[in-house]
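Below are structures written as structure tokens.
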Structure I
């Protein structure tokens, strides 16, 4: 039931930030030890951007979070 978590490369993260005209400080936070990251075996560092893909019956949504301590 946990939505897919994906660690974005720096280039991918910059594209997302540019697309939405925001900075990493504007993104919601996700803790480095979040269980969702553990489930998908993501070794994220502080400042990395995580894409969370949520699927519903009629659509798929992407949410973005920045990793904090």
Structure II
């Protein structure tokens, strides 16, 4: 935290998408899609997860908060 969003983008690459933070800044969102499958008996089962990282930047581009989820 406290770094400029350009440092994040330089390190992680461009975000998947952006949202507004409601305070004049923005949220940089990095999303993934992970699919795992397995065969049990004669049936194939598949499980897909969508983990994400959200980085909040103020109006000056300084990162002030982050969170993860799935």
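Largest in relative contact order in percent (Cα under 8 Å, 6 or more apart) among the labelled structures I, II is structure I. Taking distance in nm of label points 7 Å out along Cα→Cβ at positions 9 and 49 as the criterion, the largest value within structures I, II is that of II.
If helix-only ellipticity at 222 nm (-39500 (n - 2.57) for each DSSP H run of 4 or more, over all residues; to 500) is calculated from each of I, II, which structure is the one that comes out at -3000? The value was obtained from structure II. Could you figure out which one of I, II the value 3.7 for distance in nm of label points 7 Å out along Cα→Cβ at positions 25 and 41 was computed from? Source structure: I.
Throughout, read-outs are computed from the coordinates displayed, never taken from laboratory work. Computed from a predicted structure; not experimentally measured. Cβ atoms are built from the backbone, for glycine too; each structure is taken alone.
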